[in-house]
Structure formats: C-alpha cells, structure tokens
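What follows draws every value from the coordinates through simple rules; no lab data is involved. Predicted, not measured: the structure shown is a model, and the values here were computed from it. Cβ atoms are built from the backbone, for glycine too; each structure is taken alone.
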Structure P
Amino acid sequence: MSDIVVQKAVRPERTLSGSWLEVIASNLDHHRATFLWKCEGLSDAQLRQRPVPSSALTLLGLMRHLQGVERAWFQRALAGTTPRFFPYRTYATPDGDEWYDESDATPAIDVYEDYLKACEESRQIFAEVTTDPARIVPNPEFGDTDVRFILEHVIEEYARHVGHTDLLREAVDGATGE
C-alpha cells in the first residue's frame, strides 16, 4: 500500500463564457483541483512538513482550512445551515480567532477525504444557494453582503492559498508548476 495521500488530481477546463454562475462554479472547481494538484504525490509526512518559518502553515493545514472555508461559506453563510465540521484540534490565536493545531494527529488521508467531502457538499448545494445572486446574506465578518460577494470571497480564499501551496510544495520537494 502506498503512503501517497493525493494520488492523482485532474484539473477541469474552466468555462470561459456562459452564465455568471457557470463561470464561477467552473473557477471554483478549477481552484479546488489546482490545490489538490499541488498536493499530488505527497505522503502524510510531506503534507505535515513546515518548510517555512511558520507554526501554522503546512499543506495539510491548508487542506484543513479549505474544508472549513467550504463549509462555513456554503453551508453556514449561504444555506443558513449548521455545518458538521470534522473535529480537528484547534487553538485560540492571540487575536481570539481559532486556527487548526498542526499537532493534530488525524491521518492525512482522513483530512483529504474530509476535504473532498466538503467540496462535494458545496457542489451539491451550489444551485440551491445561488438562485438569487443579489440576495443579501448577514455576514459578521464583512457586514451584510450579497451571494456574489461570498462566491468571490471563496475564490479569493482559494487563490491566496493556492499561492501558499505553490511555495510550500517547492520547499517540500522542489516541484514547481503553473
């Protein structure tokens, strides 16, 4: 049995023209797959490496964070439901925020499967929560926003963290790419 966590990631082509929601959904899937592509072929130990001086930045930590992004924004903010988050170990930051504890011993394969599940949950409710992109959604972080802003924010989260993933992956094993 291989200790590789993400065996193969297939990056879908993006929709370049179509309805706004088709383009957004396509870009979200592209960023999700790009994140996994950057983690492809790595072991549990490699996903846990801290190749830069940060106590909270590993590829596995980003995977935990992005499952939280999926559930918080799609399920809690857009669908108004209570997400079922995996019980990862967390800690309080000096600012009072909560962050994933990198000493959490959850196997990387379980984190990966949870991340895939969170993405699938988001895909399943996407059409339901985006029927009215102008719908105002209460948002304690930014103030009241519309659905379009939240979808753009999720893409922003992915874009930022895929950039981090590029740097971490190169530091782990020298692999680079687009």
Structure Q
Amino acid sequence: MGTAKKATDMLEVHALARDRTKGVLRIGEITVPCALGRSGIVTRKREGDGGTPSGRFALLHVYYRPDRGLPPSTLLPIEPLTPTAGWCDDPASPRYNRPVDLPFAASHETMWRDDRLYDIVVVLDCNLSPAVRGKGSAIFFHIAREDYRPTEGCVAVAPRHMRLILSTITAGAEMVIRA
C-alpha cells in the first residue's frame, strides 16, 4: 500500500476553458498562472505536435543558468547549465530525449538560451525510461515568457513562481497534468 502524497508533493496543472494554451498550476495553497503548449494538453503526445502531455510526471532534476542568478532553493538535484548543454530531440538518434554535449550532429535543443526560458528548467520524467521514439522529447517545467505565450509542449511559470514552487516541493514531487 502506497503512502498518500502531501500537498507539497503534487503540482496540479489544468488548461483554462477559454484558452487551452494557458493554464493554472496549483500546489497546496499556491495557485499560479502557467503557459502550456500551443496545442494545449494532449492525451497522445507526438514529437513536434506542440502539445503538453497529460499524465503524472516526477520532477527529476533542476538546471539553472549560473550567470543569471543564484541557484534556486530546492530539495531536488540541481546542476548549473553550461554553454555546451543540449537536449536531443531527434527520434532517429540513440540519444533521443537525453542531455547531450554540444556540438551535437543530430537535431537538438540548446539549453543555454539567449532568452530567459531555461534560466531555471526542471526535467520531467516524460518519455525517459525508456524513451520511445517519436513520443515527445524535452518536456520540461521552465520559465514562461512575460506574456505567457505558448510553449512547444512544456509547462512554464513566472521566475518568482518557479523559485517559490521549487522551495516548497519535496524530493519525489510529481506534476499531474490533466486533459
């Protein structure tokens, strides 16, 4: 028999009825706006569809830009990003949906971005163990644009909300995204 999750163990995400690319993230007594993928929340995630996958995903690991601020306070494993940090999004690559060092020949995301979206980024356990080719890659919890424009499939919040959430959650926290 499993133990019940505490309020600080579960981040609940759902889309707004009036705009499926925007949502609400709730953890315990904290409720904040969030950006979702351009296709809203989807039940059958495919690479490049712009959908935020529905499901339950563990928060695994935090990356942050050390040149843009102090590391967030969190009980999750944390690591500074470097300019050579990448993430493979090529379903044909054996490194699909895994971190890679740049330069990297296959299609990939650059984690060291010019914008602030990955100043703090949390890796979600989405299609990682094992990674199924074409079922989506680089599904993260990261910083939102100021106007909460849609993501490519991630969940994104304001920087101050990210820091608050990370300081609140416990190791073993999960994000539940409901369609």
- prompt: Among the shown structures P, Q, from which was the value -1500 of helix-only ellipticity at 222 nm (-39500 (n - 2.57) for each DSSP H run of 4 or more, over all residues; to 500) calculated?
  reply: Q
- prompt: When distance in nm of label points 7 Å out along Cα→Cβ at positions 75 and 131 is calculated for each of the structures P, Q, which structure yields the highest value?
  reply: Q
query: Once mean count of other Cβ atoms within 10 Å over residues 27-34 is calculated for every structure in P, Q, which label goes with the largest value?
result: P
query: With distance in nm of label points 7 Å out along Cα→Cβ at positions 11 and 91 computed per structure, which member of P, Q shows the largest figure?
result: P
field: Kirkwood radius over Cα pairs in Å derived as 16.3 - corresponding label from P, Q
entry: Q
- prompt: To which of P, Q does the computed value 31 (relative contact order in percent (Cα under 8 Å, 6 or more apart)) belong?
  reply: Q
